[in-house]
1. Taking distance in nm of label points 7 Å out along Cα→Cβ at positions 47 and 279 for each of P, Q, which is largest?
2. Taking 0.70 as the value of FRET efficiency 1/(1 + (r/R0)^6) of positions 207 and 255 (r between Cβ atoms, R0 = 41 Å, to 0.05) derived from one of the structures shown (P, Q), identify that structure.
3. 20 is what came out when relative contact order in percent (Cα under 8 Å, 6 or more apart) was calculated for one structure; which of P, Q is it?
4. Thinking only about FRET efficiency 1/(1 + (r/R0)^6) of positions 103 and 215 (r between Cβ atoms, R0 = 41 Å, to 0.05), which of P, Q has the largest value?
5. Thinking only about mean count of other Cβ atoms within 10 Å over residues 39-46, which of P, Q has the largest value?
6. Work out the source of 0.65 here, i.e. which of P, Q gives that when FRET efficiency 1/(1 + (r/R0)^6) of positions 111 and 239 (r between Cβ atoms, R0 = 25 Å, to 0.05) is computed.
7. Consider the structures P, Q: one of them gives -21000 for helix-only ellipticity at 222 nm (-39500 (n - 2.57) for each DSSP H run of 4 or more, over all residues; to 500) as calculated from the coordinates. Say which.
8. As an exercise: percent of Cα pairs over 26 Å apart, calculated from one structure in P, Q, equals 45. Which structure is it?
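Readers should treat all values here as calculations from the given coordinates under stated rules, not as data from a laboratory. Model, not experiment: these values are computed from the prediction. Cβ atoms are built from the backbone, for glycine too; each structure is taken alone.
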Structure P
Amino acid sequence: MIPPRDLALAAVVILAWGSNFSAMKLALDELPPILFVGLRFAILIPLIALFPRPARWSAILAVGALINMGQFAFLFSGLAADSSAGLASLIIQSQVPLTILMAWAVYGERITALQGLGIGLAVIGLAGFGLASGGNITLLGLGLILCGAFCWALGNLVLRRLPGTDMLALFLWASLVPPLPMLGLSLLTETDAPLATIAAVSPAGWAAVVYVALVSTLLGYSIWGTLLSRHPAALITPFALLIPVVGVATAAVVLGERVTGAEALAGLVVLAGLTFAVLGPRLVARRAFRRRPPAP
């Protein structure tokens, strides 16, 4: 059983990560997406002085390139390409079935029947988003966010090879990777005056940037890592399925976003798929345990 204190901590993480998508959308009203990625991680770099280097440089560079840079460059670009914050919070979770599939392909990890069903449902749901696109998401936005989920899944394969690593320290050190490449790409594709663009950001825009950087990374990952250190992953990771629910609800309150009936149906299919993919192995293990004959 998870004690009430840790349930409250899990709720804090869900609220922080779910509301994070609305803050991203607000920041993107004032910053182009690639420049936003660089700025989001640049303001975290001074905090590296508080943490010793947690892993090999190859691991830090891989996590920085795939998760910190690749995931968020595509996600922010997808949000800027007319994707709603609520739907983005759901679609990015397609990293779950993608991670399972790639772990099977790369590491030979077994996929259970329920996980296979979950992956299939998630794919059907994402196809539904494609058919229903045009209201709260464009096909371009959908494609970009799926690319972000693919980068996240690739980064998860790296993380699976780093047991016992301080994840908060790892993600802070990986913040060294995005700023310069994102600044260069922004100069080439977005603005020839990035410093002037940053200087023109309003206090509300800066609040959104700081919220995305500090609340998502420092608060979210530090609490999440603490919970994983106290409890089995099978008890903690399913709470992540509530993040899209908070994301959609927060976007409705903060941004006034509304979800169409077709998008809601597609979202429920994706959420059902994610549930099977995450909880499938646990259900199979529990059924096998119940069927095991008692010891003589």
Structure Q
Amino acid sequence: MTYFKICVALFFSAFLFLTSCHYEEEAMSEDVLISLYGKTLTMKELEKMIPDDISEKDSIEMAKKHMQKWMNETLLYRSAIENLKDSSNIKEKVRDFRKQMYIYEYESQYVESELDTIVTREEVKAYYENNLQSYALDRKAVKAHYMIMDAEIPAYYRELDKVRRATPERMDILYDAIKGTNKTIVEHNDKWMYMDDLLKEIHAVDNRDVRQKALQLGYFAVEDSTKRYIVKINEKIMPGDTMPVDLIESKISHIIVNKRKQELITNLKNQLIQDAKSSDAIVINEN
């Protein structure tokens, strides 16, 4: 018997003693933890409820809660079966729930087997262009690049000048300038990104001075405890402008896939109706 099982078994014994429950002793297999009115909870079932990546102490506490919950539900269910005078409503709900579960599982498996989840860039652009009125930017967005260097270097005018003068078309000049150094260049010139995300990336999201002046100047420098970030903003768009497709591409792809799901379900329902009509399985009283 494992340490875990010993602790759980001791807890259950203590629970019975403290609550003065008088259960008749039964001959139980070693794997059975609790036998209650003919229902059993086994160690194997309990262990499935306990994650593997928690401490031994937490696993014991979780086991206690699951055992208590299992006993409560078992006793309440037994009492409900014995005392409910009219269970017709429950039986009807169970039938409806069972029907809906079958439908849900069937639709899910059908969609999984038939759904094309690949969304091309052309499809995204077409959807975007047809729904431009829905995409107004709510935050500042930029295209930018920046240099990372050691914050310990006090003079950085040359680096600032090179970053400021660099253009997206001639980034090779900037890369040539840092060869043989421990400086790094990071580019965000191909796709738009939110200004907040850029500031978060260079650990300046809470820097009010940077937030106010960055877009006005088009370049700025900021540092943390070890690194200095020299940033050049090449393009900017403001709240109220049309949101670039770069910032909405993943959301549009999700929308397109969901539309395909709904179309698959609709086509499935229509096909089932047609099959029923073809086999004379459906009769509609039009009187």
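1. That would be structure Q.
2. For FRET efficiency 1/(1 + (r/R0)^6) of positions 207 and 255 (r between Cβ atoms, R0 = 41 Å, to 0.05), the value 0.70 is produced by structure Q.
3. Structure Q accounts for this read-out.
4. Numbers: P: 0.90; Q: 0.20.
The structure with the largest value is P.
5. Answer by largest value of mean count of other Cβ atoms within 10 Å over residues 39-46: P.
6. Numbers: P: 0.65; Q: 0.10.
The read-out comes from structure P.
7. Values: P: -21000; Q: -17500.
Checking each candidate, the match is P.
8. On the way: P: 45; Q: 71.
Considering all the candidates, the number was obtained from P.
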